[in-house]
Every structure is written in C-alpha cells, then in structure tokens.
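Visitor: Structures for review follow.
Every number in this text was worked out from the coordinates using simple rules, so none of it is lab data. Since the structure is predicted, the reported quantities are computational estimates derived from the model, not experimental observations. Cβ atoms are built from the backbone, for glycine too; each structure is taken alone.
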Structure P
Amino acid sequence: MLGRQSSHASRCFQENFIGVDYGIKQDLTLKLPEEWRIFNKEFIPIYLAAQPHKSKVAAGLACGAIWTASKGIKKGDIAISPDGEGSYRAAEVTSDYYYIAGDILPHRRHVKWHDLKFERGGMSDALRNSTGSTGTVCNISQYSIEIEKLIVGSPAPAFIITDQTIEDPATFAMEKHLEEFLVQNWNQTDLGKEYDIYEEEGDCVGRQYQTDTGPIDILAISRNKKTILVVELKRGRASDSVVGQTLRYMGFVQEELAEEGQVVCGAIIALEDDPRTRRALAIIPNIDFYKYQVSFKLHKF
C-alpha cells in the first residue's frame, strides 16, 4: 500500500519505487538484520518513544512493515500495489534498500512496474480478502499462480488451496465469506460483548494480523485492556492443525505484543460441532471452542 489510501501511488508509479514511512527517520542500511525479531526488538522502543500514544500492537505492525519492505522483500520478487481506483499494478523489485531523508515513503526499493493493470474485482475471494488487509505490507506468496495469471491478463480461478492441512476445500471457501460476516457482526456475538477487534486510528488492524507463522484471523482486546484474544476459524482444517496453529499465534502475541500484566487467550470457531477439537482443547484451559450458526429469513412482499 503506497501511502494511506494509496495517496502516493501515482508518484511511485512515475518514479519506479515502493516504500514505507512510519516515522522512523534514520537510514537503516546498517540496521537490517536477517531476522525481523531482532529488528523489532531494537526499533519498537524507538517507535514508541517517538509516538507514546501508540500501542505495542501498532508498534509491532509498523516495525514489521518497515523490515519487510526494506529487507524481507528480495531483489527479483514481485510486488503488487493498488492505485487507489480499484486496479492493481505489479512490479519487479530491482534494488536493495535505500533511504531518502525528508521525502515521502523514505525507506525505499527501486522497482520496474509492469504496464498491465488488473482489477480487484477479478481476484479470487481469498486473494481479495488477503489484499484487503489494512496493513501496509502483507505476504501473498501463496497466491503466486493466480497473480501470475492476473499479470498476463488471464482470469483468476474461483479459489486456490495451497495449505496442505486443509481437509475440506468447500468449507474453507465458505468460511472465508463467514469471516467477513463475523467481523461485520462482531458486536452482536458473545465475544463482541467483552472484546473489541484491534483498531488503530479508525482502521481495523486486528483482522488478518500478520505474524511470523501466518496471519491471525482476528486479534481482539478486552474492554479493560487486560486480555488479548486470538480468534481462529477452523476453515476446514484438520482438528490438531488448527489447535497447534492457534497456540503458535498465542505464543507470538505473548512474546511480541502483550504488555506487562496482559494475558493471552484463544478462541477457535467452527461451522460444525467438532469433538476432536474439543477433546484436544480439554487440557488447554485458555482456548475456548465455539460453534457458530448463521440464519436468514425470506419475507414475501
């Protein structure tokens, strides 16, 4: 995302670069380790000192985006960026990191933009959801086959499953839509009575929150700010897989995001009653299991 709401997209297209800002006003050329955790450990305190009103969650997002754009992306990688008008352009990254002090998006990479644009409406639901994250940078490598087709002008498939733990692709596809429904109706759920989905300056940053082992479906915080909640939809996965994945995400939140005195809990939400999941969770007291139901009515006029 080239600036808030793609505000810098036209200049990036004209001058062949991508970049980020986040208020870290120093050249990072000698400050970019191979491991992003090392970078975050050093720069989260710097970010928070400059912006003390921000949360540690926001600091983690900001520093993670800076490292990913500056170091995690490699020369030869393909990046796609929205133009702010419903289309995307793709570019090949052609340089290592460089810094331009006093300008927009000062932490930069040179790129070579492809001429062809492709429409957001032509993406599969899964890719559209992933690129709809409010984060500046998200990893969409799992959709590489689809993106290659879009770049050359071929239609996207309905959905592509690359996760080897998915047992039921049809349920996976359906629950992608139900994630949207859950977020939109969060305040009407039992979880919504106690927790709020993380927001920063009005943006919902708690949906598809990026971690080092993949995105958390929903990251929420209790109204008293004492509990951080990791919410995962089962998405047709094997039962033991979703439990292990939730525990990994909780470990990330505990280590990287939780403030002093905060506890981390989990919730697994499934479309169907799953005794295997509930049995696996029987000895894990801080993860709850929920079965959801969606209903609708037809009213004749």
Structure Q
Amino acid sequence: MQVKIENLSYSYGSKKLKVKAVNDICLEIKEGEFFGVVGHTGSGKSTLIQHLNGLIKVQKDSGKVIVGEYDLTDKKCDFKGLRAKVGMVFQYPEYQLFAETVFEDVKFGLKNFYPNLTEKEMEERIKKAVETVGLDYEKIKEKSPFELSGGQKRRVAIAGVIVSRPEVLVLDEPVAGLDPTGKREFVSLLHALHNDFVKTIIIVSHDMNLIAENCDRVAVLNKGNLVKVGTPKEVFMDKVKVEEWGLELPSTAYLTEKLREKGIEIDSDLTIKGFIDGYIRAKGGEK
C-alpha cells in the first residue's frame, strides 16, 4: 500500500486561536519502505502520522491523504477497513493494555475488524500474533497483561496491533524507554515483521541512530513544514541544516564529519556496517 499525501495542512484550535500543526505537506511513501519521520518536538510529526489511519481526519479544503485504495478525504471512506490495514503503535504501547488476560487483549482488535471469524480462527490468529512477537502463547495467554514485565507488555501490545495483519505499520517513538538490549530486540522484531507480512514500516523517532541504521528514506519536519526527504546520508550529512532543524547527528554521521576534518573521507550509507566498511576502504584496506 503506497501512502500519498498531497498539500496536507492541519490546524488546531478555534478560528481566532488557530495553530497550524502541519503546513502544505506533499509526501509519497512507497510500498515496501522502512521510512523514518524526524523533527524536533512540536514539528508536526505525530499530527502527520495520525492522518494515515484516520485518527485525525483531513480538514476541509486542506489537502488529500491516500493510502492504497483508501482515499481518506472521501466521505464514504471505509475507515474500519483502513485501520485493519494500517496499524498504529503509540509511544509506550503497553499503556494501551486493558483486558483481564493477554488472550482477550489481543483478541479485541481482531474481533473488531473481523467479527465473522470463528472462535477457532480467532484463536489461531491470536496464537500466531503472540508467537510472532516472541512470546510463549501457552504460558501467557491466560495471564493478566499487567503481571508481565515491561518488555513483555510492549510485545503483547504490538501483538494486539499485528493480529489483523496490517500491511502498513506506523510507530511513534517505538523504542522509548527501552534499554540497549530491549532496543535491539524490538528493532529485530520490526525487521522480522517487515520481512513477513508488514509491507511498509513508518517510524517517528528522536533517536537518529535508530533512523540512520534502519530507514531507507527519512522525512524531516520543521515547524510544521516538510523541509527534506532523502536517504539518511542525504539528510544527515548536511551538518549545518541538521543543527538548524534542531536535530542531533547520528553517531556515524558525527564520526564521518570528524574524520573528514582530519582529511579522511568516508563513503558510507551511515549504517554501522557501512561506516566500518567505508573506513576500511579509506585506509586502503587496513583493519
């Protein structure tokens, strides 16, 4: 499912006290991309992504949002069908847990989107979702989600989103609050989903290392405006602009800049492996 945003604007507040959160944004996210959205606090990132499954509706005469076959500006748009295809994971998704058991929590979304499934079909889908996020279904299905560890809670919350097998998964600050090991495990999970049935992943994050290491392309928002779209290298190797946008450089971009100051030119895609390989090439193959 391709995401196409045309001249999208959105304002909060009344006519007298309007605050424009996003301004005339045009953006295409191709099916299959691992896409990043970055910007300082208040730049409009969350407002933008919440348009993608209709949590925020497109305001009248304020642009268009098209996701696959769904035109979100059409009054007849099937938002329920859209939300089954576009999963949304908010910051600290474990706070969204509410049911008495893990089984019932994961079942909630599935029952809402696909009420005609038999109980057996639902259980098969729930089991698959729980196991996909790396949890033992038989051990935890009857447990209260509130008895689980923080990492397990987050995985159960993700299972509740992916149980409908969305084609697009949108995540707002997905690794917030996780320790380094938790981050690595969560990112591995996202790549596993991307290689399985989630065709497109869109991540909003303040973690520039996460974005540089994992995203094919990045969109930068600044004061509600889309100011740059490109590969991590195209975005982050302009140090002056990155600082102007109120962002930090990824570690690999920072090190590349420091080596350049010493006369060592690194050709890297800004992933850790790419940086190391580029450094070895720059040093004539020396390790």
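Visitor: Here helix-only ellipticity at 222 nm (-39500 (n - 2.57) for each DSSP H run of 4 or more, over all residues; to 500) has been calculated and equals -9000, so which of P, Q was it run on?
Guide: This value belongs to structure P.
Visitor: Please state which of the structures P, Q yields -1.09 when log10 I(q)/I(0) by the Debye sum over Cα atoms at q = 0.25 Å⁻¹, for residues 7-54 alone is computed from it.
Guide: Q
Visitor: Figure out for me which of the structures P, Q the number -1.35 belongs to, where log10 I(q)/I(0) by the Debye sum over Cα atoms at q = 0.17 Å⁻¹ was derived from the coordinates.
Guide: Label of the source structure: Q.
Visitor: Given that distance in nm of label points 7 Å out along Cα→Cβ at positions 63 and 255, derived from a single structure, equals 3.6, which label among P, Q identifies that structure?
Guide: Q
Visitor: The value 1.00 for FRET efficiency 1/(1 + (r/R0)^6) of positions 39 and 207 (r between Cβ atoms, R0 = 25 Å, to 0.05) was derived from one model only; which of P, Q is it?
Guide: Q
Visitor: Consider the structures P, Q: one of them gives 12 for relative contact order in percent (Cα under 8 Å, 6 or more apart) as calculated from the coordinates. Say which.
Guide: Going through each structure in turn, the value belongs to P.
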